Structure 1
Amino acid sequence: MASFEQTHKEFLDYCMKFYGKGGLYADDVGVFSRKEVVQALKKHVKAAKDFAGDTVDREAVRDIVLTEREAEVSTVYRTSDGEVFDTKSDADNHATKLRVREKLAEIICTFPNVDSTDIADQIIADAATIKKLLAKIK
């Protein structure tokens, strides 16, 4: 049995002539990879009532690729304090620092006449410095 890509090779080649490297519209929309076009075509074929492999289908595939690219670019991660990060890992690290800072502040505030926020910030900064020094030793 032929793969999806083999079955739709002619249409994929047609799309790449327009949106692939050196394609007619590549400068307008950006160069599409074959992988992007295959994934978009799979979505289009699944959703389309009539697939004819024509301009209408090509433009639908183009729109899917552009929508997917936009979704990737616009993904941001927000933490509870309103900070915005591009990666989930960065957001998680920031959130962890917030929790540690809050916990330190809770502990430190049990001491009279002490600004718990400043001390918590200094402890976190010192911990980061110690971590860097340990990394150099390894």
Structure 2
Amino acid sequence: MSIMDSTLVISDAQPITGTANGTNILKLSATSGVNKGKGTPLYLHVRVNTTFVATGAGTLAVGVNTADTSATATVLFTTPALAKTVLVKGYDIINMPLPAAPPLASFLRVVYTQATSTFTAGAIDAWIDMDDGTKN
């Protein structure tokens, strides 16, 4: 990651050894339904920080949720289950613009769902910025 606003970091080298939410939940606004995607697009990035290791054939799915409260999350996007063989340092799991419509709710979180077998190592970085993720 380059220099960035720490309030837009969801996971910073967060170890993933089981199903978990990102370390931080982002508060997008105090008002639900505000069009947060209007203007300059914001991009969500989720990248492997440390290569994943599992005793078996571990898989990981990454979901993106928006909500006005913790009890009413709406799933915006979920990756397919990714095999540990692709979860190597530097692998970009998600590089996507946040949707402009329907308007996002007040909060945004990332959910990591582990399946098949337990990871014994592996960490994730997740953040929002204005970079589309194109590698030059």
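Read the figures in this text as sums done on the coordinates, not as results from a lab. On a predicted model such as this, the values are computed, not experimentally measured, just so you know. Cβ atoms are built from the backbone, for glycine too; each structure is taken alone.
Using Kirkwood radius over Cα pairs in Å as the calculated read-out, with 15.2 as its value, let me know the right label among 1, 2. Intermediate values should be presented prior to the final figure.
Working: 1: 19.6; 2: 15.2.
The value was obtained from structure 2.
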| query | A value of 0.90 was computed for FRET efficiency 1/(1 + (r/R0)^6) of positions 22 and 86 (r between Cβ atoms, R0 = 30 Å, to 0.05); which of 1, 2 is the source structure? | reply | 2
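On relative contact order in percent (Cα under 8 Å, 6 or more apart), which of the structures labelled 1, 2 is highest?
By relative contact order in percent (Cα under 8 Å, 6 or more apart), the leading structure of 1, 2 is 2.
Among the shown structures 1, 2, from which was the value -22500 of helix-only ellipticity at 222 nm (-39500 (n - 2.57) for each DSSP H run of 4 or more, over all residues; to 500) calculated?
Numbers: 1: -22500; 2: 0.
Computed on structure 1.
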